[in-house]
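These are the structures, in structure tokens.
Throughout, read-outs are computed from the coordinates displayed, never taken from laboratory work. Computed from a predicted structure; not experimentally measured. Cβ atoms are built from the backbone, for glycine too; each structure is taken alone.
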Structure I
Amino acid sequence: MRVVPIKLAFSNAYLVIDQRAIVIDTGSPNEAAKIMTAIKRADVDPQRVALILHTHGHPDHAGSTRQLRSLIDAPTAIHTCDAAMLTSGIPDPVKPISLEAQLVKAMLVKPFPGIKPDLIIEREMALHEFGVDGRVIYTPGHTPGSISVLLGNGEAIIGDVLMGGMMGGNLFGSRPNYHYFIDDRVALHASLKTILAQAPARLHVGHGGPLDPEEVRRRFAGVLTGEKADR
């Protein structure tokens, strides 16, 4: 199994290669060609791609899905709570946590080409039928429908549950940090506990990364144990 990060304009997509391959997230609008190039550079036949999976429905993670779906004959999947965003291309309101986040909101949170998902995830979903040793778990907090992917090699792809560093992950990308937007902090901390309880070896995030789980535990020790409020 290989996890291939695909660095896009404002976010990371991922190609997971096992018996077959899956694409996780599709970036902002008009980035399908970059994803196709990454697939071919990884020496993967696009016909081996069995699934286009979304960690959530924001424009910088689902913006090129309709375009990519026209190039790859693979079903699209998203959690039921974020399905309306993918279908309509209209993002739900976001809750910025800082002034920088307000600026990011103005720049990125815009309508995008929508597409009706082929598969709706309710809670968990095994990925074996798509040729990948892994499973999807429900990790809300960033959005109501955020999910993470736990892989058989010990790695995890967690979308925007966290991000790395600052400036969209472009500065100090390996340092664990909150994402710019948090829909529900209590749910986010519970999801982070759920992820860490799986003892992942590495955390791949939507911006920056990858993150060392031990660094994450240290950074968020207080909120994970309930000893202090988050910052």
Structure II
Amino acid sequence: MPKKLVLVPNNMGSRAAKALADTLSKKLGYKVFRVKAGRERGRPSFKLNPGTAKDVQLNAFNQNEVPTVEHTNNRDTAAKWIVDGDAVMCRTLLRASEGRGIVVAETVEQLVEARLYTRYVKKKAEFRVHVLKGQVIDVQMKRKRREFAGERDTKVRNLANGYVFCRDGIAEPVGLRDVAVKATASLGYQLGAVDIAYNERSNRLVVLEVNANPGMQGTTLEKYANAIVKDIK
């Protein structure tokens, strides 16, 4: 009898890991347990990598020729970008999601002390590409939520600013999937949700980050679970 799959999350209390384990259990017909690294005991396993700090990610992208944003930890360099006409994203947190810890600076006076500064990339669209073991399993695009009544900041496209992920009617820029796979591989991830900005005028794709533990629910959860089941079989 073949050994049963186990899930190896970085955080045993992760809700996404629990949801994935529960969904895999239903699809495989047996209980998929979450175990700590080193407790696999020869069983087939799927590992969820810990998240990587933003500055480490950007350095890895540069080293592996993945197109990404200019970045620095030098405030004077960030100030020069603003003088040159660009906005700067001041990142006070290196491990965060949904725009937490980001302060947008459009003037030198707005610059705050931050652990990382990134040069803002003007974009027509922003995509999230889900990759599992070198294969793209899903593509989403961030779009404005029509009923959103608040003030919208297009530079930080998250739920708080009225943006949601959509799948319908997406026109993928050429090379989108290849860039996503390359970005995920550069970090050594088995699974990753890659956020990519697209500047239509320059026909340029820019990787913003790779999420090692994206939120898993609904269609996204189903797609990840189906891909894992297909891989182990």
**Q.** Origin of the derived value 22 (relative contact order in percent (Cα under 8 Å, 6 or more apart); candidates I, II)
**A.** II
Q | Structure with the greatest value (metric distance in nm of label points 7 Å out along Cα→Cβ at positions 93 and 181, set I, II) | A | II
Q: Match the computed value 35, 50, 15 of P(r) over Cα pairs in 10 Å bins from 0, in percent, for residues 77-116 alone to one of the structures I, II, and report its label.
A: II
Q. Between structures I, II, where is distance in nm of label points 7 Å out along Cα→Cβ at positions 69 and 101 highest?
A. I
Q: Looking at FRET efficiency 1/(1 + (r/R0)^6) of positions 21 and 109 (r between Cβ atoms, R0 = 41 Å, to 0.05), point out which structure of I, II has the largest value.
A: I
Q | Among I, II, which structure scores highest (criterion: Cα Rg over 2.2 N^0.38 Å) | A | II
